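Structures given as structure tokens follow.
All of the numbers you see were taken from the coordinates with simple rules; none came from a lab. Here the structure is a predicted model, which is why all the values come from computation and not from measurement. Cβ atoms are built from the backbone, for glycine too; each structure is taken alone.
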Structure 1
Amino acid sequence: MTDERRKVSSPEALKALAHPLRLRILRHLSVHGPATSTTLAAALDENTGTLSYHLRMLERGGLIEDIPERSAGRERWWRGVPGLDIRRPPMDDVTAGERAVIAELDRLRGAEDLELARRYAAGQGGEGGESEEGWLRGSRGLSHLTKEQLDAFHDDYLKLLAKYRHTPEDAAPGARPVHLRWFGIPAD
């Protein structure tokens, strides 16, 4: 895997993300690999017209791309754009409307993170509640950092993710999709 990351921080890209179905589409593509609007519609229990609209919004935001060598006729195959580093733009550079979009994206992502934390605490990650023995890992810590040190920690975390990042197509046999999260929050 290459360490090259394309930073995305435009309000337009974040607006494309700030929709529950679009987040589900991106999650499905990252977990299961490329798909067509038809296969996505079936997997996400949506109609193809709705899926096509949201795929176009994600494409305009630079978050997904079609795979020309796999596409034939009207059938288009989609994948997430590899190596995206999605960041919040500087808040001084966004309008009040864009702040509202960012807040909604944060709310949607936070809800997903809370659900992942609930599943972790319950010791089950799979559908149907089967045990995930050996597949759950976690760590909590506290440190006293400057803002610059926190920024450096974040950059090192992104490098570590890049080192272990694999798509469904290039993952080793026996690999499973694994959610990885980190966030730093002042304790005082």
Structure 2
Amino acid sequence: MGGIDKGLIPFMGKPLIEQAIARLSPQVTTILINANRNHDRYAEYGHAVIADKHPDFAGPLAGFAAGLEHCKTEYLLSVPCDSPVFPLNLSERLLDEMISTQSDLVYASSIDPAGISWTQPVFCLMRRSVQQSLQAFLDQGGRKIDRWFEALPSSTIVFADDAAFANTNTPEELQALEQVLQASN
């Protein structure tokens, strides 16, 4: 997004962070915002703002680690703000899968119109107890989400609506998603 903080970019008339909060609020009891800049702006939303502690860019795993460190409940649900139309039943479906498979971590997958399955690893529910495993993985230089997932009792749940996980990494992708949603309303 050209160096612009994604969470503050407007989508459908509101910043992406507001879209994420609106979709998450009915699904969870507490929201933590993982941000590495603009903390004051994010704090205006009334939720705790936490930063990555890893000095090198560890990607989403650093965000997971920060979330797990501040998590006060048994579970941590992770969603990125740049996928603004994630499922409204995400937490319920992930938790059902976690319980039925006795997994420590469950992540979303989707099927695209061509029938190809795509993992959506940043949409995941994890038990707080995986914190030590993640810290050890990061301390050993691990950075790939799928490698860490493989080291845990993990599972995935497939969502039929691939568009629910539309990820917007450019202004053009964001505008295209906005146009699709406006046309469907």
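Looking at structures 1, 2, which one was FRET efficiency 1/(1 + (r/R0)^6) of positions 90 and 138 (r between Cβ atoms, R0 = 35 Å, to 0.05) calculated from, given that it came out as 0.90? Provide the component values of the computation, followed by the final result.
Details: 1: 0.65; 2: 0.90.
Working through the options, I get structure 2.
1, 2: which one has distance in nm of label points 7 Å out along Cα→Cβ at positions 10 and 42, as calculated, at 2.3?
Structure 2 accounts for this read-out.
With relative contact order in percent (Cα under 8 Å, 6 or more apart) computed per structure, which member of 1, 2 shows the largest figure? Let's see the in-between values first.
On the way: 1: 29; 2: 23.
The structure with the largest value is 1.
From which structure (1, 2) was P(r) over Cα pairs in 10 Å bins from 0, in percent calculated, if the value obtained is 7, 29, 38, 21, 4, 0? Write down the numbers at each step before the final one.
Numbers: 1: 7, 29, 38, 21, 4, 0; 2: 9, 36, 39, 15, 1.
The read-out was computed on structure 1.
Work out the source of -10500 here, i.e. which of 1, 2 gives that when helix-only ellipticity at 222 nm (-39500 (n - 2.57) for each DSSP H run of 4 or more, over all residues; to 500) is computed.
2
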